[in-house]
Structure 1
Amino acid sequence: MLSELVRFRNWLHRRSPAASTPRHYAHDLQRFFAWCDKPPDAVTVRDIDAFIQHSQALGHAVATINRRLAALRAFYAFLDLTSDAAPGCPVIPRRHFIHQGGCLPRDLQDEDVARLFAAIDSARDRAMFLLMLRCGLRVSEVHALSAPDLFLGPRRDALPRLWITGKGSVQRVVYLSPQALSVLQTWLAVRPAAADPAVFLSRRGQRLSVRAIQECFARYARLANVAASYHQLRHTFTRHLLEAGMPVTSIQKLLGHRRLRTTQVYLHISDRQLQADYQAAMTLIAQRLALPEGGAA
């Protein structure tokens with residue numbers, strides 16, 4: 001790895017020790033400079049053009065390409081801060097960043113959720129994935145969860161809860177439903193004693209990595225024959241809350257969204273008012289103009 005990349009990663013880590021950004025940006029930059037095979041001061045605007053075309057030819061998602069461009073811009077901004085003769089940034093936002101259309105979050109059907117959890121036979125894994133489904137935790141948040149973050153004791157004035165450190169090291173409180181509390185306590189009762197305070201441990205008694213959690217979920221999805229990603233559990237959590245009538249501002253707090261509009265995207269996948277309006281309108285239209293339903297085969 002280039003010495004500049006090492007310094008950049010260390011700098012990011014010092015600024016935000018709990019964030020996953022240093023790891024992701026370092027990986028993105030390694031990929032770019034391995035492909036480009038040039039030092040930072042020799043990279044040109046046309047190299048960035050070619051890298052985007054190369055990434056698109058490989059079928060990389062728009063979000064992935066834009067994240068790598070953001071990593072490059074952050075890297076050159078770091079060089080500008082720390083060097084008197086820093087090269088100019090070859091990434092031009094209006095030229096290089098790809099417009100990304102608005103995509104609705106994809107949740108899971110309740111039938112698929114039931115099949116998935118029927119395949120989970122481990123107390124640890126059931127607790128991990130139920131925290132995603134019933135508390136909306138991200139995989140990184142499950143990975144980071146430690147014993148001091150648990151407040152499970154009964155209190156007259158407060159529900160059992162978790163203290164979560166989310167994106168950008170922003171902390172929030174999430175509450176545990178009776179089902180989530182029961183499953184978590186079942187795991188804690190059999191959790192092996194270990195020096196590591198992590199709630200979820202590997203067989204070696206160490207904090208379970210993000211990659212291990214992702215692979216664990218993928219294995220259960222294959223067993224259940226369900227096409228699903230772990231992040232869809234968080235989307236399904238949100239849909240369930242909306243369908244139960246929870247105000248979107250309360251859901252925003254539980255999800256840890258800084259902007260309300262981020263949460264409001266979920267309204268499009270479970271908009272009861274829109275469904276009722278559509279159903280009422282189509283009923284009137286059908287009464288005014290009845291069309292034959294049969295047809296030739």
Structure 2
Amino acid sequence: MEELFYPSADGVHTVHAVYWLPQGKPRAVLQIIHGMEEYAARYAPFALKAAELGFFVCAEDHLGHGGTAKKEERGHFPRHGEEVILKDIRSLTLRAQEAVPGVPVFVLGHSMGSFFCREYIARFGGDLAGAVIMGTGFKDGVTLFFARALVSLVGGIAGREHKSKFISKLAFGAYNRRFSPARTAYDWLSADSRNVDAYIADELCGFGFTCGGFAGLFGIIGKACSARAFEQAPKGLPLFIVSGEDDPVGDYGKGVKKVYKKYKKAGVKDVRLKLYPGARHEILNDTCSRQACSDVLAFLTDAANAAK
């Protein structure tokens with residue numbers, strides 16, 4: 001794993017990114033877009049397997065995450081943070097294309113990163129050869145309107161840098177309900193307790209979001225769930241939507257299926273869906289990890305071969 005640093009679109013921070021080089025000439029670029037309260041290097045085991053298959057794999061730490069943020073900045077986004085992060089993601093794509101010219105480009109987004117991935121597809125999908133949408137979901141406009149109004153109200157009173165336990169509880173408090181009695185607050189992440197414990201022990205994970213962070217989160221979810229985002233997806237772009245069947249982020253499969261149907265209705269011809277029984281939110285760190293990794297890499301390999 002190598003490191004890369006470049007200026008953030010916010011004009012203040014330096015983005016920390018990582019990449020994995022394959023042996024020999026790369027067959028394609030795979031850009032990973034990580035999720036909420038985690039960081040790019042967590043995907044190293046998967047990235048190494050992709051690199052073994054010839055993929056040049058890269059990923060950046062979003063603002064408020066990983067090596068891009070100081071400890072006191074974790075979980076915070078500036079105003080219109082989702083737009084800044086989209087620009088930082090795009091900047092890494094362009095750097096990867098410059099480093100490895102003339103090969104297909106793929107993106108994989110997990111959780112919060114899946115919503116960034118979906119909006120990225122709508123804006124820049126013409127430059128892609130395929131995308132993997134992992135651990136995603138769907139929220140309606142009314143729900144998001146009230147969520148953003150609450151964040152704006154609390155942030156206006158306590159400050160955008162304030163971490164509200166009330167907002168966090170409303171956003172994620174029900175996620176463990178199906179897994180009661182829960183051993184930890186993060187049982188919903190994985191059916192494998194070792195992976196849950198590893199997440200909790202990692203100081204770069206689970207740090208909580210500020211009001212500014214939630215504003216950006218709800219902002220990108222709203223954009224990704226808009227009719228425009230589905231309609232602007234390239235009709236010939238291969239998409240692989242994957243999730244745990246017991247993932248609360250995807251409403252236990254219901255929200256994931258809704259995303260799949262909306263892409264199909266928008267006319268995207270090659271949309272595939274797979275739900276893993278018994279698996280929860282982090283399918284690459286769950287009991288299904290071996291199968292999920294194999295399925296995703298098979299999709300990427302087939303799409304890369306088709307893109308030649």
Quiz item: Where is mean count of other Cβ atoms within 10 Å over residues 25-32 largest, in which of 1, 2?
Solution: 2
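Work out the source of 15.8 here, i.e. which of 1, 2 gives that when mean count of other Cβ atoms within 10 Å over residues 49-56 is computed. Intermediate results must be reported in sequence, preceding the final value.
On the way: 1: 15.8; 2: 19.4.
Considering all the candidates, the number was obtained from 1.
Please state which of the structures 1, 2 yields 18.0, 55 when Rg and Dmax of the Cα atoms in Å is computed from it.
Details: 1: 23.7, 78; 2: 18.0, 55.
It was calculated from structure 2.
Name the one structure among 1, 2 that helix-only ellipticity at 222 nm (-39500 (n - 2.57) for each DSSP H run of 4 or more, over all residues; to 500) of -12500 was derived from. Could you put the intermediate results ahead of the total?
Values: 1: -17500; 2: -12500.
Comparing all candidates, it corresponds to 2.
Given 16.9 as the derived value for mean count of other Cβ atoms within 10 Å over residues 113-120, which of the supplied structures 1, 2 does it correspond to? Let's see the in-between values first.
Values: 1: 16.9; 2: 27.8.
The value was obtained from structure 1.
Where a number appears in this text, it was derived from the coordinates with a stated rule and is not lab data. Quick caveat, the model's predicted, so the values are computed rather than measured. Cβ atoms are built from the backbone, for glycine too; each structure is taken alone.
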